[in-house]
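Derivation of every value follows stated rules applied to the coordinates shown; laboratory data play no part. Everything numeric in this text was worked out from a predicted model, so none of it was measured. Cβ atoms are built from the backbone, for glycine too; each structure is taken alone.
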Structure I
């Protein structure tokens, strides 16, 4: 299903917010369904893609898609960072939003079958990785070891706590969680996520790593993965830029000769390195 070609919605399509969940401070998850049944049925994504969401009367915002291409309710998880996302956070179930997309290249799927999968996330960096994690678990028999290493400032800052409970209980899924500093009631690992990556016995041969998080975490994790021997072309991440059109016309997301909304947002670390100081 992931490679199936589907129409891209270029004009905001009305959708109804069906449920809103508080995730962590300033981050909410909005479940939605398209108002037109034919759009609801036809809308398909690839893990790693994004959409442009509209809060009517406030504006438009770009957001990663955390739901799986298969068997997962449509939703977005959004941090309140400005006027438009603040307006989104004021919505209630039953309110309308607009959706354009999906846009971007997405993570590979067919190409990575049979490989070991290592996911490393920091904070809200789990949002763009969740779709691929769920999708791979839905096809668990087609992959080698599947490992998640996830860190946050505190236990309150861990995203998707319901999913985490399920993942901990999932056979064949190796999960490691850490928080920056000790806190009462926390019995898990303590320390930065790169330190946990360094201690874990990760597979190197036939391995693909997906990494997403704030720049300091990203750079330190990449360093540890490279020390372990994982090649730069086998490390993937997503780039965030100010995207407005989603189709490569407005040039707002240009980094050198690459347009993140079209050529990305998923890049290998080898590609990201060539962009250098332009990021």
Structure II
């Protein structure tokens, strides 16, 4: 499993390692902290899904991966990732920080939408939400200049980010993320929603609800003021998605303050916009 990828800032791993090595964290607390770091969570899921760990059972929940691996394995992986940060990443630090925050917001929003839709997919939706934009890390590694140009063009034209990613980078972040995570052994229950989170109505039927929850989560995040990190796009599918989930339009409005309280953070300005 290659570690050649842009990862979260070293400071985040230093804090996490300190907490892990203190010995005071329960398994639930470890899950809570890991669930703020997309790359870390993805690699722990990958390790948990290796044949010698999980056998024939697919692991698509971060809490189960943490419990299966145990504290020592989590510490080893966090230490490894902390050393994977390099100087080249420094020029993209702001973009990565925005991406990490956006991923966490969508993960919690997806969990809320799962509860609202009365679908027993809370933890799977949360994991898929955290990993949904992981392809951005891949594009930042493989073609950073082209990717950032694509985001600027999409923001200027108020168009779908995936269209300009394909134009500038040859593939979009949905494809890039799905491809990398598949090579890591992440199960289809997470891969399909990630691949189709911009077009959930086209997702395979068996994985469609999780993809719909991801899209609804992004709609909720936008309404709550946590705007998309890279450019903007019209949420034209919002009504169709809510209808598929059998949710009324006012469900998003009702959940706006719930999401804000859950996150306990200020609303997020998009990349390039000054924060108030």
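Structure above, values below:
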{"read-out": "Among I, II, which structure scores highest (criterion: distance in nm of label points 7 Å out along Cα→Cβ at positions 20 and 156)", "value": "II"}
{"read-out": "Which of I, II leads on FRET efficiency 1/(1 + (r/R0)^6) of positions 28 and 92 (r between Cβ atoms, R0 = 25 Å, to 0.05), largest value", "value": "I"}
{"read-out": "Label whose coordinates, when helix-only ellipticity at 222 nm (-39500 (n - 2.57) for each DSSP H run of 4 or more, over all residues; to 500) is calculated, return -6500 (choices I, II)", "value": "I"}
{"read-out": "Parent structure of the calculated result 3.4, given that distance in nm of label points 7 Å out along Cα→Cβ at positions 196 and 252 is the read-out and I, II the choices", "value": "I"}
{"read-out": "Origin of the derived value 3.6 (distance in nm of label points 7 Å out along Cα→Cβ at positions 84 and 260; candidates I, II)", "value": "II"}
